[in-house]
Structure 1
Amino acid sequence: MRTIKDIIIEGRHNKPIVTDVFYEETSQPKKVVIFCHGYKGFKDWGAWNLMAEVFAKANFFFIKFNFSHNGGTAEDSIDFPDLEAFGNNNYTKELDDLESVLDWISNNSDYKHEVDIHDISIIGHSRGGGIVLLKATEDNRVKKVVSLAGVSDYECRFPKESNFQEWAKKGVFYVKNGRTKQEMPHFYQFYKDFDKNKKRLNIENATRNLEIPQLIIHGNKDTTVLIKEAESLHKWNSKSIFKVIENADHVFNVSHPWKEEVLSKELQRATNICVDFCS
């Protein structure tokens, strides 16, 4: 298996998009899968590398990347050394980053014998699940879309009432990262950008308008994004495939760092379902 880590893609927002590819070097075109991490996530979180290897062994060309403003840097793509960038992230930047990755693989001569650019699936975890659904309605290069523990609504995730007023007044609110103990800033530009692009960022409308195959996977023990959000996605697109992973939490029972050499049985099942769907 060929694994190339920390490739730099130049995006639209003056921050690198740090990218990995996994594939079997056969000089035969392979279906492409692009994976998007979620909120406070990164491409090397937990067992995502093991998941990438499963796809590569199943003869996919697998791409995962850090959103340009996820708080990582080209030098340190794990954790969050650039909290200023994190605070300046927003949904439209993430949509632009995913488009930059699509452009990169669609026009990359280095892999022209290894990829079938006419067969691209996109997978998103958590917040990334919303990003892939939005992008799937915008970009006809995307042929299939998968949400793993994906969100169904972005607006409901902003602070409410007095907390919102305080955010608007101060221009920033902080969320503590339980693992790194960092106080992670969210600048008010995040909401202003959402409000400006509210129609584009409506996940319900995007899901209702999907014209490609959609897979929804969710754990029934997810306390971060409740399974009712997956049920809503399925309701909005009756043609979608909805799979519930029993006893799985929001991250399918893996953690970071993940020191096992195999996936959790819950993430293995979710990955197997994704491989079958994208094949």
Structure 2
Amino acid sequence: MKITTFLIAVVVLLLFGCASTGEIAEPVQTGTNEAVAEEVKKEPVKIVTTVFYTVQVESYFGDGVKDEYRVFTYDDSGVFLLKEELFGADGVLQESVVYEYTGSESRIGRVYDDAGTFLSYEFDTMDADGNILTKEKFDSKDVLQSMLEYEYQNGIKSVWRVYGASKNLLSTTNYISAGDLLTRIDSLNPGGDLEEYFELNYDSSGLLMEEIHYNTDGKIEDSRSYEYKDGFLSVEKVHRKNGSVQRKIVYVNDKFGNPVETVFMDAGDNVQERLVSIYESREVISYED
């Protein structure tokens, strides 16, 4: 605004100066006013992101016979999970979990059997970004069974602690990241001593290529390798300590990268189990200055 005021004052002085001498003033050419006006008119850029969420997962035996399936029900916005139901191959309900939200930072998930009898529940607390901070499991009589506790750094999970029914610490897992990439996972016993650890290796584009599992002596216990197609995970192999393949998981993705089919195989490529997933989507709108 100071620049605009100065320019206006200059134009006024020029006009009055020319009038006093009887000369006609030349128009003042400047792009400064236009730049300021453009800056004032500039609006945030609207960004629309498509988010996918799972609504059904079907499980099949290796021979192709249907085993069971799960159905997930959300609110109208597709943000909050309201119900998770487990059905047998015959379509008969076996178990259900009903979620109730008390504000945006806590929820209760009540578990019922096939007859609708209340069995147990979980109470979760979350931060403003939806990350779970604590997960407490109770039986139907409100007796604590276990508790999970999580910590985050810059939105990335950094610590996971497991407690028993008396809130006694059972284990701690530390997640170590370099930027946005998880590079190491340390598993500690209740006394804080290292029991095992995992190292994660990536390619130059940030795709996870290998996860190696070590014991406390630094010797390899097993490992996983990852393959990609069109930038999406397509094959995950589990290797024994000698490097031979023990089993593998094949992912069939849709054009958006969602695994619509997950196939579990043994080392001989014999199918052990197959999962088929169905998705729905919602649009998330954000703005960038």
Structure 3
Amino acid sequence: MNTPILGVIGGSGLYDMPGLTDVVTQAVHTPWGEPSDDVVIGTLAGIRTAFLPRHGRGHRFTPSEVNYRANVGALKQLGCRFVVAVSAVGSMQEAIEPGHLVVVDQFIDRTVARPRTFFGDGVVGHVPFADPVCHVLRPILLDAARESGATAHDGGTYLCIEGPQFSTRAESLLYRSWGVSVIGMTGIPEAKLVREAGMSFAMLALATDYDCWHESEDSVSVEAVMAVMKQNVSVAQDVVRGVAQRLAAPGAPSTSPFHDIASGAVMTSKDARSIEARRRLRAIAGDLIG
């Protein structure tokens, strides 16, 4: 089987799309435990693509229960170089209407109860994260989003909360005052972990509602979110297919600009790095970790 180039993290039905061929389902074991589910791997627009349902098939895990390290580690172990995350979000701006797409470029982390790094427990490492979205992959995703025919917003800040509850009205108004674009529960630590693992990251945010700040709209509900999500599944599939087509085109980037980021991240001296920590980190950084 050829090594996947593109990894896609999203809903459990995202991979059920026309044009996906040579499909196999593969269980992956990582040093951080089991990912949310088996990975579906197929050929899409000429490149091998790996799909991982973030919450597991049937949506079994809350945002806090998702094993993000195992999910990202699994894609890295499979050989993915580029990762597109597809995520439902609430809109925090009037111009971003339910059904619109946002190709975000910044994040604010308000999570409190989930591991955010592969480092620790024997090896200390720090990676740059000022610009959390890959400058190579994001324009590719934006072009594909615009080509889909949906309204696609170029850039925006994703505020990630812990959940699983939606925001209070006071919180929603506070976040609005920060100038954020969308609010969700899964973008962090995905973006951080993909960076540490040396892959490119970009996110397609699907606006499903106006959160609870918008007084002319009903308060956000699961039913409303699911209704818009069902409408957007085919759009998201079109966008992912467009990304695959662009990555398969002659002259397209074949390697993430962050592939060797671990080489300059570790601060722990070689003789002080624990054997167990080095074993774990080699799963995402290979020989870059001594």
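Observations on the structure shown:
- Value 4.7, calculated as distance in nm of label points 7 Å out along Cα→Cβ at positions 181 and 213, assigned to which of 1, 2, 3: 1
- Given 1.9 for distance in nm of label points 7 Å out along Cα→Cβ at positions 101 and 125, calculated: source structure among 1, 2, 3: 2
- Structure (1, 2, 3) behind the derived value 14 of relative contact order in percent (Cα under 8 Å, 6 or more apart): 2
No lab work stands behind these numbers, since they all come straight from the coordinates. In this text, all values refer to a predicted model and were calculated from it rather than measured experimentally. Cβ atoms are built from the backbone, for glycine too; each structure is taken alone.
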